[in-house]
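Several structures are given next for inspection.
Read-outs throughout are calculated quantities, based only on the coordinates presented, and are distinct from any laboratory measurement. Remember, it's a predicted structure, so these values are computed and weren't measured experimentally. Cβ atoms are built from the backbone, for glycine too; each structure is taken alone.
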Structure 1
């Protein structure tokens with residue numbers, strides 16, 4: 001347990017940041033899941049809209065330090081690739 005006043009304050013700050021980061025991470029995962037569900041259902045327009053919504057969320061998470069910059073870029077790239085493949089797939 002923290003003994004000094006500054007250490008106690010640091011633990012309070014860490015706890016606050018942890019809560020904020022958890023909320024941000026959860027928000028990002030929700031947006032990513034919406035894209036994946038749209039892809040799974042084969043709904044191209046919904047997938048494209050969800051992709052447009054998830055991109056700024058991932059970039060914001062990277063800016064805030066919740067995700068690494070390259071991780072966010074990789075996730076956007078892979079989701080975009082899957083949405084593009086969905087649009088290229090012949091509809092039966």
Structure 2
């Protein structure tokens with residue numbers, strides 16, 4: 001049964017990381033269609049993988065609670081460039 005518990009923990013971690021990324025994208029008004037179409041989906045897949053392997057969950061959560069500033073996000077987020085290129089209306093922040 002322990003292996004089942006470890007698997008669940010990993011699945012839970014994946015969904016938690018993806019939720020953080022989705023919340024960040026919503027906060028800074030990333031257009032999900034623009035993001036998904038970049039490089040035929042490869043850019044989004046790479047961003048998801050970077051988020052999945054990220055060690056800054058706490059910083060990300062803290063940023064979501066207090067900021068919407070890309071400069072603050074850029075201090076720890078490997079995906080900030082991807083996000084900048086996908087902001088609604090194509091504006092850079």
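As an exercise: Rg/Rh (Cα atoms, Kirkwood Rh), calculated from one structure in 1, 2, equals 1.21. Which structure is it?
Answer for the origin of the read-out: 1.
Work out which structure the value 16.1 belongs to, where mean count of other Cβ atoms within 10 Å over residues 19-26 was derived from one of 1, 2.
Answer by label: 2.
Which structure, out of 1, 2, was relative contact order in percent (Cα under 8 Å, 6 or more apart) derived from, given a value of 33?
Answer for the origin of the read-out: 2.
helix-only ellipticity at 222 nm (-39500 (n - 2.57) for each DSSP H run of 4 or more, over all residues; to 500) computed as -30000: which structure among 1, 2?
Answer by label: 1.
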